[in-house]
Structure I
Amino acid sequence: MAGLGFSVEELLPRARGGGPLKIGLAKLTEDEWLQQAPDLAARKAAFDDHPDSVQLTPEAEAPGRELAAMLALSGGLESAARAHHEDMCLLTRAESEDIYRLIGAAVAYPTDWHPADKIGLPLTALHGPIHGYADQLASGVDRFMAKLKPGAIYGRCNWFVSPTAALRWIETRPPEQAFAHVSPDNAGETLFIRSERQTLRRLPESGAILFTIGVYVAPLGTLSPANIGRMAGALATLPPEEAKRRSAEYFAPALQAFAQAHGSAIGEAA
């Protein structure tokens, strides 16, 4: 299956189900890198309303300018992110270190995280909340980053279940409140499947790595039976610690009951 697509429906078949963590990278062409028709008004509003969405260290200035110029823009990282659907982050490795750190972030559509909390952190600390990252993925991700050549573009995707269709998702309620309205009967309209379409490429001049995050959201009930089955199966096989992090106990029973009621076999086509 080539590419990744630019919708939840297209992304889910390429996303991790349950079970162990996997990098799951696909090689992309230049035409498959970024969404072609972004909603620039929504991007502007998100950045204007939340100025803390942009976090920059001095080290991000040169690669930010390089990125903007590569995209035929002036300015830096924020200009690039405002002009595209994707949020954008820059990572570099200091000469005295073997690890990559987040040096710049322009994130209008976060998935329950604040860029100010992450700026300057190394990769393992950035992924600290993800159960199993340090043991299952960290060394593989570090090797991939070290070997990534300019010109090559790789992508991957993931999924979340949220109680909102909002592209910017910062949850302030405890999960028992956020999902309190969800039932097997209304899960198709009250649960939303959120997928991040992530890409990685190295900037040729600075050597910084650009990490983009394109967020797509769809109501559970609008997905194909195969994808509804995938979601039900993924929730059934999540490791307990990861299920707890995602607050799955508050929505998984309703989602799985909805899948069964609508003829989607749990784990279908996973």
Structure II
Amino acid sequence: MTYSVSLPLSGYSGWTFLKRTQDRQMAVLAKDPQVSRDETYFRSRIQGATTAEALVKDKRLLRVALRAFGLEGDVGKTYFITKVLSEGTDAATDLANKLSDKRYAQLTDAFGFADGTPATTDEGFADRILQRYREQTFEKAVGDVNSSYRTALFAESQLPNMATSTSSERTKWYSVIGSTALIEVFQTAFGLSSSFGALDVDLQVDMLQRKSRQLLGSGSVGQFSDPAKVEKLIKLYLIKNQIAEGVTTTSTAVSLLQNASSGFQSRY
């Protein structure tokens, strides 16, 4: 791919620039020759993939499908992917529901191979998947320049879905802990030490809830249905990350953190 994302700034300022220019930059990405070829191929072949086995057999289709859900690194795990897609998500015992990475459940639901009539034959299916493919390709391009921004984009896309799921609050926090990217965001934003991951998982949940109440005003993952709360978390994450990398001065960091946390601690 010849496309390269434009990120002239660093830290939280760089993030605000990225969000302000994201639509324009993604429009440029869509014209990249490789992206264009992948989209043309997917549109022409996806309706013929009516089973999980057929999708997995076509490595090019599979790569686009997995990229759309940020799972392209697993393209070689054909048996595993076939099993996940074939079982569906209706039963608690289905493999997708047992995985801590909920992107597999999203992938399985989107393709619907276990439902008798796969979604791949639906009108507009290719458009929906390719929109996600472009978004994920953009995230990867961002990550090639700044990995913390890719992590922030991932959190921005995943937390609202997690917030509105029917799982219990504790189960939602378990999912946060089970996601390498999401726990990085929370651990950094909340100033938790590197030994945090060695704690008993229930103690981790208790600590995350307590820090979330202190810094964001609520101990519930459900709060991230509010885009303002997601942005507040990302701002804390990027500022703390900026401090750790020595990008900003101490006085500037204190000012940024006070501004990021204002209006929430006083509620509790």
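All of the numbers you see were taken from the coordinates with simple rules; none came from a lab. Here the structure is a predicted model, which means the values were calculated and not measured. Cβ atoms are built from the backbone, for glycine too; each structure is taken alone.
Brief remarks follow.
- Label whose coordinates, when distance in nm of label points 7 Å out along Cα→Cβ at positions 56 and 240 is calculated, return 3.9 (choices I, II): II
- Answer label among I, II for the case where helix-only ellipticity at 222 nm (-39500 (n - 2.57) for each DSSP H run of 4 or more, over all residues; to 500), calculated from the coordinates, equals -8000: I
- Origin of the value 1.00, where Cα Rg over 2.2 N^0.38 Å was derived from one of I, II: I
- At a computed 17 (relative contact order in percent (Cα under 8 Å, 6 or more apart)), which of I, II: II
- Mean count of other Cβ atoms within 10 Å over residues 152-159 from the coordinates reads 22.2; which among I, II: II
- Value 19.1, calculated as mean count of other Cβ atoms within 10 Å over residues 80-87, assigned to which of I, II: II
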